[in-house]
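In structure tokens below, several structures.
Each value in this text was obtained by applying a stated rule to the coordinates, not by laboratory testing. Computed from a predicted structure; not experimentally measured. Cβ atoms are built from the backbone, for glycine too; each structure is taken alone.
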Structure I
Amino acid sequence: MANTCPICGGAVFRRPGPGQPPRYCTFECGIKAQRERDQRRRLVGRLVEQLAAEGDEVAVQLLARAGV
């Protein structure tokens, strides 16, 4: 049975043997997904830093927990 790749919509086939099933149809789709996750994390980090600079107490606490 094939699942659908969340990046390109292609078929993702389970390989025989143990382990978790693949999430992406190709290595390239996996790399693209990782880059998108990294980009979102950077954006959230910038937003939290901006909120902390504006005096948002929750953002200040988040940065303190992160060791920033």
Structure II
Amino acid sequence: MSCQITASCIGCYNCLEVCPRGAIVEEAGHFAIRVKRCNECRENKPGPRCQLICPVEGAICKMVKLCKAEK
């Protein structure tokens, strides 16, 4: 599975700096997660690093299905 960045993102760059797999990219002023690179930080027991550092609750969802359900 992969995390997903939602429209709530404020573009603070925090997630870009903490992603160990380089899965987060900036595209046309918005951030996106490369699905094939993201593994939801499985090795990090507390959860995905991007989601943990994000100052906006709900801006990064852990699974695409959950993101769609939250809308």
Structure III
Amino acid sequence: MHDYLDVHEASALCGLPVSTLRHYRHANTGPESFRIGKKAVWPRHELLAWIEAQRAASLRGGSIDHYVAECA
């Protein structure tokens, strides 16, 4: 397991196209990345934290109150 992922590895981990990650990097948005020499890399822990933040920000449903009301 690598601590730093290249664009193809990062794409596979988060399920986004390589072009989207490149666009995010160019636009200074998305998961944190930096260069090692000429190669852009994404720290694995930062990518996983960004994925979790996306999940938390877009989470819908799952409220226990909703299930209790449906069963009553």
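Annotations for the structure displayed:
- If distance in nm of label points 7 Å out along Cα→Cβ at positions 5 and 29 is computed and equals 1.4, the structure in I, II, III: II
- Among I, II, III, structure where Cα extents along the principal axes in Å as derived comes to 61, 27, 16: III
- Read-out relative contact order in percent (Cα under 8 Å, 6 or more apart), computed value 45, structure in I, II, III: II
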